[in-house]
Structure P
Amino acid sequence: MTAAAIELRDLRWVIVAAKHRSLRQAAEALHIRQSTLSRRLRDVEYRLGATLFERSNGGTRPTAAGYEFLEAARRIVEEADTVFSRLRTRGRGENGQLTIGVYASLSTGNLRATLTDHHRRFPDVDVYMIDGGHDRLMCDLITNAIDIAIMTTCGPSWDDRRLPLWSERVIVAMPAQHPFCARSMINWSDLANERMLFPQRGPGPELERLLTAKLHGSGPQRILHHDVSLDRLLSLVGAEYGMLLMLEGATGVHYEGVIYREVHEEEGPTRLDFTAYWRQANNNPTLEPFLAMLRERHPDLSAGT
């Protein structure tokens, strides 16, 4: 027999015996026979080649070697309990890392509310965000660079898992001095001949295609492309460089000299649908709780998704 044969259970029993200073009381706390505990403690002492307890009619007290052993035993048990707890919660998806590909701003709206709710429920999950357009996020899904992508609904090219979510209104940001600011909403036809700013990332290309489709037959559009973030484009709008199409989730931040208005068509505000995309083969434990939360907030009423 060697010290290496000592089990984690043995360490726990030694700690309890030292705490109660009575084998009878320690055995009761452990819900075992006193003879079983006594025999096990002597086995541990034999394996160590050291006496851990002084036994007398007055009780059981640790020896000098016992105190040294207890210090190490407590440290080992605490570290083991921490690891076991972390692994159990990780298996339930309650800690670890979740990588989400996002397509639009998080300043307000459903995506921000969803992430806020997720963090409240799972504070030990580290959420890592990756920004990108449809093509990049789909590629990241395929290569497992991200666990889930939340973006506007794309075509039938995705043959794995998906969940319809919410829709967001299309918004036009315009300089505060523009005459259109006096209106409560803007029609697509109003944007003809206006200078339009578009980001080359995120929803920019899709919104540009939408503008082109809505204004088909209205002649060439005055479009300027920028490889900068949304906040810089909004600063340009405030400086009267042009107008900017965006989604309502980006309206949570206000910029000086910028006014937001809904863009309407005959049926009402133009909206774009959002969908969550992920791979069935993804085995990240943090993904399933996030999906369960999405299904709870946005039940899928369609078939075959």
Structure Q
Amino acid sequence: MGPHRRVPMKSLPRELPRFALYGANAPIDNAEFVHIEPIEAHSRPHDWHIGAHRHRGLYQLVFLMAGRVSAQVENMLWQCDGPTVIAVPAEVTHAFSFPDHAAGWVLTLDHHIVTSVDLFTPLFERAQTLRLHEAPELRARLTALLAELAAEARGPRYGQPLMVEWLARSILLLVVRLDTERRLADESGRSDFELFSAFRALVEQHYRAQWLVARYADELQVTAARLNRVCLRLAGKSAFDMTQDRLLLEACRKLTYMPASIASVGEELGFRDPAYFSRAFKKLMGITPRQFRERALHGTTP
């Protein structure tokens, strides 16, 4: 994955303009600064060409949803087709040309947002591109969130700063997921990553039925041993532990948010014997389902 073509370029001049936003050489005083605008609004006033510049303390995500872009990043030229995300760290020299009058969004984030959660920072360890061609569901979610963020940012509303921050963090997290999955696929091999992803999807469908690992392996047309090796490498847990974790997560949700009896919760999750459900739950959580529910009601869950 990544840019379609990378071409080395001549070195850029040592002195380059530093902008808060392109063409606005002014400091940003808002500690939780978020700015979003369509690529067209960002680029049309400059004849669809954004000259080489860098941002002090600001990070950018360019969501190219349609069209093409020539992205000059430091001394490299990336030729990208949409849909693609381009991540630009602070202080990295970059320039964009949109020959096909591209469509998408430019999201600019203050360093306080990017560094507020450890999950976000690896995304900006270096400038990079992330293709969305093979992720239609993620692309649809990003498109919806970007539109929501743009709508929220148009004018002052009650609670607007909080909503803008939530939406920006949601967008960041989805892009981080894409980046993380790509890295896992690169490190573990595409076939192992696809097997792991297919296993997780099957667990989500059948965890209530408490399938054995062998049945999952048969469904995936691999051996149980290989499935376990892949799970241990990518998740640090066995395939069985992953099925139990999903079952436990659902049990905790139902005990916390549903008024059903503990026996009913256990039966819905495939435990016909309430005593066995209680023993299995305590083995994994260290407390009984009743104790967990009582603590949840008082806000003291483990």
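Every number in this text was worked out from the coordinates using simple rules, so none of it is lab data. Computed from a predicted structure; not experimentally measured. Cβ atoms are built from the backbone, for glycine too; each structure is taken alone.
Computing relative contact order in percent (Cα under 8 Å, 6 or more apart) gives 13 for which of P, Q? It was calculated from structure Q. When log10 I(q)/I(0) by the Debye sum over Cα atoms at q = 0.08, 0.09 Å⁻¹ is computed across structures P, Q, the figure -0.50, -0.61 traces back to Q.
Of the structures labelled P, Q, which one yields 3.1 when distance in nm of label points 7 Å out along Cα→Cβ at positions 54 and 174 is computed from its coordinates? Mind dumping the intermediate values first?
On the way: P: 9.1; Q: 3.1.
The structure behind it is Q.
In this comparison of P, Q, the computed figure -14500 for helix-only ellipticity at 222 nm (-39500 (n - 2.57) for each DSSP H run of 4 or more, over all residues; to 500) is attributed to Q. When FRET efficiency 1/(1 + (r/R0)^6) of positions 62 and 158 (r between Cβ atoms, R0 = 25 Å, to 0.05) is calculated for each of P, Q, the greatest value falls to Q.
If you line up P, Q by mean count of other Cβ atoms within 10 Å over residues 262-269, the top spot, with the largest value, goes to Q.
I have 19.9 for mean count of other Cβ atoms within 10 Å over residues 198-205, calculated from one of the structures P, Q. Which structure is it? It traces back to P. Using mean count of other Cβ atoms within 10 Å over residues 102-109 as the calculated read-out, with 22.5 as its value, let me know the right label among P, Q. Checking each candidate, the match is Q.
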